[in-house]
Structure I
Amino acid sequence: MTAPSYKRILLKLSGEVLMGSQPFGIDPEFVAEMAQEVKAAKETGLEICLVIGGGNIFRGMAGAAKGMDRAQADYMGMLATVMNALAMQNALEQAGVPTRVQSAIEMDKVCEPVIRRRAERHLEKGRVVIFAAGVGAPYFTTDSGAALRAAEMKCDALFKGTSVDGVYDADPKTNPAAIRYDTVDYDTVLADNLKVMDASAVALCRDNSIPIIVFSIREKGNLARVLRGEGTQTIVQKGA
């Protein structure tokens, strides 16, 4: 596979990966490992934006399913993403990578508000920018937030680091016969409900021609391999 050429990417991490081997919360050792992965990618000359979910702390839809008001639960989930963003910022800066957190919910004591031109400037100066609090509104997932920021920042691709090594035609955790796609188009993902990201995120990437690269972030060094066009991954893009 020919190594693709990227100048700026958005890396979306699920909150669950920050748990490491723990059942809940943030594993500082695993976050430090993630920071080293991001640092190695940045040292290739990439400009990197990050979006991290909050499912390791609180998931809005799960709260709503237990009787909470959906909007209230989603706001709690957004606050969880800010906690994860601050944890990742700390790990990156301890690794020597200058980082800024921008939150869609303003909290000026701990991070900046989302300001696109300021984020552009940070990237130009070699800083990693972590976007927190999703889109700042309930009923949208952090996947939608990632797709929105990727479009807003004119990223060349959206990399989704998960616990699975790509997109399958069924859940590989429950169906050992599930088949992994090397490439798949946006419309197939939407029509077959392949659970790559939520539908609004996939549609936003499709409408802005942003390829989605799905890979396992739990394999050490995998981000660097995928950026080189190697390793196991699935590319979601426009069909031929």
Structure II
Amino acid sequence: MSAFVSGVILAVLAFLTATLSGVFGMAGGLVLMGGLAFLMPVSAAFVTHGLLQLVANGWRAILHARHVRWGIVAFYGLASVAAGIAVALIAFTPSKMLLFLMLGLVPGLLWIPQSWLRLDAEKPLHALTSGFLVTGLNLTAGVAGPLLDIFFVRTALTRHAIVATKAATQVFSHLAKILVYGAPLIAAGAKSLPPWQVFAIAIPLSMLGTVVGGRILDRMSDVNFKSWTRWLVSAVGVSYLCQAAQLFLKGHGA
């Protein structure tokens, strides 16, 4: 695949996945991570995903700033820093097969009965726990939206508050991803990363997709929002499990 075609695909992915995240709060990141893993090495995919999602989530948080619960964000951020330091010390980078396996398994978290876990992001201790666990999973599986969602499904927050607050928390997780995986790539010359021209196009498209997603979100009910999120993310997860199986059978498990 030529660099031009890869750049076009990345730009289109940036727009479509930002729109998805603008509506559902997490599905876009899951789709984007899988798409990037097809196009480039795992470390480069992590950094590219982090950059695009940092912009998409940051812009979403700005657009819906009045709905953000900043207390949750503060506790999440503290724990996120600790998780980033821990993963950086381990220096772990998954293979493509393992990455797709984890991407496929993560959506299963959405099907855990709410009665099993009484987690509420509005409680400080739970917000701290989510910051550490979600950032840790983000740095090893590439995404952690379904895990983050577990901390929000029992809250009394509206769909706008959920999407806005989750977006603000994910700024920390994606910053950690950029720093942990980007530093080694920059030291090696950053040759596996897309050229800056691609980011110059993809970033504005990501911001546009966030705006479009917000418009769609305004037209949805809270009931439809929660139902569609679970099924959409699960369908994406199944496709990633199939990809992991194919890579394993082809001997790409290492």
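I, II: which one has distance in nm of label points 7 Å out along Cα→Cβ at positions 33 and 49, as calculated, at 2.8? Comparing all candidates, it corresponds to I.
I have 2.0 for distance in nm of label points 7 Å out along Cα→Cβ at positions 105 and 145, calculated from one of the structures I, II. Which structure is it?
Among I, II, the structure yielding 2.0 for distance in nm of label points 7 Å out along Cα→Cβ at positions 105 and 145 is II.
Can you tell which of I, II yields 1.0 when distance in nm of label points 7 Å out along Cα→Cβ at positions 97 and 217 is derived from it? The read-out comes from structure I. Here Cα extents along the principal axes in Å was derived from just one of the structures I, II, and that gives 47, 34, 33; the source is II.
Of the structures labelled I, II, which one yields -26000 when helix-only ellipticity at 222 nm (-39500 (n - 2.57) for each DSSP H run of 4 or more, over all residues; to 500) is computed from its coordinates? Computing helix-only ellipticity at 222 nm (-39500 (n - 2.57) for each DSSP H run of 4 or more, over all residues; to 500) on every structure in I, II gives -26000 only for II. Relative contact order in percent (Cα under 8 Å, 6 or more apart) was computed and gave 22; which structure, I, II, did it come from? This figure was derived from I.
Each reported figure results from applying straightforward, stated rules to the coordinates on display, with no laboratory input. As the structure is a prediction and not an experimental result, all values here were calculated from the model. Cβ atoms are built from the backbone, for glycine too; each structure is taken alone.
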